[in-house]
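The structures considered in this document are given below.
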Structure 1
Amino acid sequence: MTDRADDPLAAARRLLAELRAQTTEVAHQPALERLDDLLQQAEAQRAAQTDQHVKFVSMIVHELRKPMTSIRGYADMLAKPNVIGALNPMQQNFVETIRNNVVRMDWLLSDLSDINKLSANRLRLEPKMLAFESLRPEIEAAVAGLLAEYGHTLTVEIAPELPTLNTDPRQLVRVIVLLLRNAIFYTPKGTGQLVLKATTTENAGEVRISIRDNGIGMRAEDVARLGELFFRADHELVTNTRGYGLGIPVAKGLLALMGSQLEVESAPGQGSTFSFRLQGIR
């Protein structure tokens, strides 16, 4: 996330290397060494600032999660009639509203935490050998409530005898759930027919995972900007849906760690397909 072509320190390092390669005069060496020292100081200062930033965001996320966990716990108890008694319909609606808002705040905190770690190259994968089919229950459970809320359906199609994957199961589920959440939000309520598919590709041992929706779709210029922090397309359904433009950047950052990249096919009014490929093990 921080390896940017326009990074001034990286550009200065490249320029210094070029100057050293082109300059043989002894008289110029002290100036080059002084420039090297200044770059080292700037890099050390940036590293210290990055470390402080990462720690600050981590602390904020941690401190916000504590009261949110308590609020969600009490909301869950209120929703259980055998704990405090039955609620009337209005009270039940209030409790569901509280719980849904806490869940969405937790999503935001998770996205902020991941962006924070990805930006500082602090997020590490924990790869394991796994069959994609084994992730299905966790994926379906993670989006079941949201699917019900929006009135959408999800079909899961997993090809038989897929290659075994060697990747981080928690982060792979996170990528898929982020993409499914995106598809759910930007498909008009009650109309969504989402498809999660895992198949082999023309490349031996490769698995292609895709999420297809029949939602509002995107213009080519919007597709080109996917992955920019806080970017949200200029569409009525998008602007009327609470969001922060962090989900796709997180998904793309996690996929980069997995050695993959996000592929997008979309057109206005024709839905979108988000897909990525992972190398399996036979």
Structure 2
Amino acid sequence: MSYDLPALRITVADGVATVGIDNPPLNLLDGTLLPSLRRFVTQVRHDPDVRVIVFDSADPDLFIAHGDTRFITEPETLAAAAAATVAADPDADFPADLNLMQVVHEEVRALPQVTIGKLTGLARGGGNEFLMALDMRFAAIGTAGQAQPEVLMGIMAGGGGTQYLTSLVGRARALEILLGAELIDAELAERYGLVNRALPADRIDAFVDALARRIGALKPQIVAAVKQAVAATPSSITHQGLATENALLGPLFTPDAAELALELLEAGMQTREGEIGLEALISGL
């Protein structure tokens, strides 16, 4: 199967699909990237040549920066992104009690193939939520960073973050990350269980490639059976939990939150300089 989707560079070899996220200038999770990811999921789900999917970034600094801040300041931008995301797979269910990020992330999480995230830059907000929806994550020491800064913007993590974090790191650490809103480096992410391993930046490519190819060489039915068996283990991630997160997020999209988002955009959020030092930028306001 061939793939030609906006914001994604996709190659398939030896049972492994490598998906490079390429949505310049900042790899925002926006009205271009969200529909492309959903369309990719729709296609790859039935691709017999793919047993493993590795997501990485064409941007050395940013894996996925975060969700487009204009979703807060411009309701029409959010509506257009939602319409495009629905249209990316019009025959699939789109639960009314979930938002577009949650739907895409859950469809990624439900793929029969094994999904791996290779993090060598920064993933915040919705970008980190997408990363957490993957089966495995590997982070480069000295360059990788993860954060959920939403509370500093007057809202909360709402792309599955409250549920995914709690499942991965436990209640206490989830609260620390969600409310403390600090950037987590690779070593701390490994200690907390947020990523599988923290690896030297000059070794991460070879490690992830070797792991993906080992899995890719297995019979498809073996990969699917193992993933299905693991998925049968009781999990704290439920549709009800995600729906509760979405229901609590909605009322936080207030005029005050929109005003703060506009101030952040004017101060440099969603520029490269602003994104690299986003925590300092937000604290400066």
Structure 3
Amino acid sequence: MLQSMVHVCLAGLSTGMFIWLVASGLTLIFGVLGVLNFAHGSFYMLGAYCCFAALRLMGENFWLGLILGPFCVAAVGFVIERYFIRYVYHLALPYQLLLTFAFVLLFDDLVKIIWGAGSIGSPVVPGLSGSVSILGRPFPVYSLFIIAVGPLIAILMWAFLERTWWGRIIRASSSDREMASAIGVRVPALYTAVFVIGTWLGAVGGGLAVPYVGLLTPGMGEAIIIEAFVVAVIGGMGSMKGAFLGALLIGLLSSFGTRFIPTFDMFLTFILMAAILLWRPQGLFGEKA
């Protein structure tokens, strides 16, 4: 029984950290820019496919692909923010959702045109393949790697936003854009940089998903964006620490649900979200409107 519980918890942690890697970019973009970016799941999908393409071009070097793939997607994010998203900051959220959802459809078709409508098998990562024995039962090494990467990203994000000059400028601009502009901050350029960073985080999640999900398929971003939105709502829209805690809760709940009551796996996630919103409508760490 102990062996089973430990492995279920580890699986939940790996799932939670994987969701966190995607939700962190979504949360950063909304917290600073105030944009609900539904296309963030597409950045995750593009990160996975671009990393896969880099693997094929660079001789199966996963780490090089993990660098080049998200970098290419970040460039796409720059174009989208500069020439499209920038013009809807002042509009209501439904208009933002409609615009970003249009990019979901465009990117899904783009992936089908370039890589085909079928699924693509994921490669094996040298050094992180196979499994290790935990309490006499094998557990994937790559899942342990994801468990380690998630908190590392969280610490780096916290240090960047809370302990650096750029982080203070970002937080000041998100609180009062007009005042930040009045003291000389180039707010439009700053917003572009934040959007690119958020896009890069989503693409990194996609790149790390290449060995994790088993198969790459067009439209794979839709499933992860739903979970990322749930995490962001539970933690409080715009709260990084809330998103991290929300990802942990969703990951563990999903793992235990899959293990003990698989029929109601996704149902449990929405029950948790509803319960938290009834208790705190602004989320665990969100601010009251």
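Every number here is computed from the coordinates shown, using simple stated rules; none is lab data. Here the structure is a predicted model, which is why all the values come from computation and not from measurement. Cβ atoms are built from the backbone, for glycine too; each structure is taken alone.
Computing Kirkwood radius over Cα pairs in Å across structures 1, 2, 3 gives 18.9 for structure 2.
When relative contact order in percent (Cα under 8 Å, 6 or more apart) is computed across structures 1, 2, 3, the figure 16 traces back to 1. Given that helix-only ellipticity at 222 nm (-39500 (n - 2.57) for each DSSP H run of 4 or more, over all residues; to 500), derived from a single structure, equals -25000, which label among 1, 2, 3 identifies that structure? Attributed to the structure labelled 3. Comparison across structures 1, 2, 3 (criterion: distance in nm of label points 7 Å out along Cα→Cβ at positions 82 and 266) gives the highest value for 1. When Cα Rg over 2.2 N^0.38 Å, for residues 154-193 alone is computed across structures 1, 2, 3, the figure 1.10 traces back to 2.
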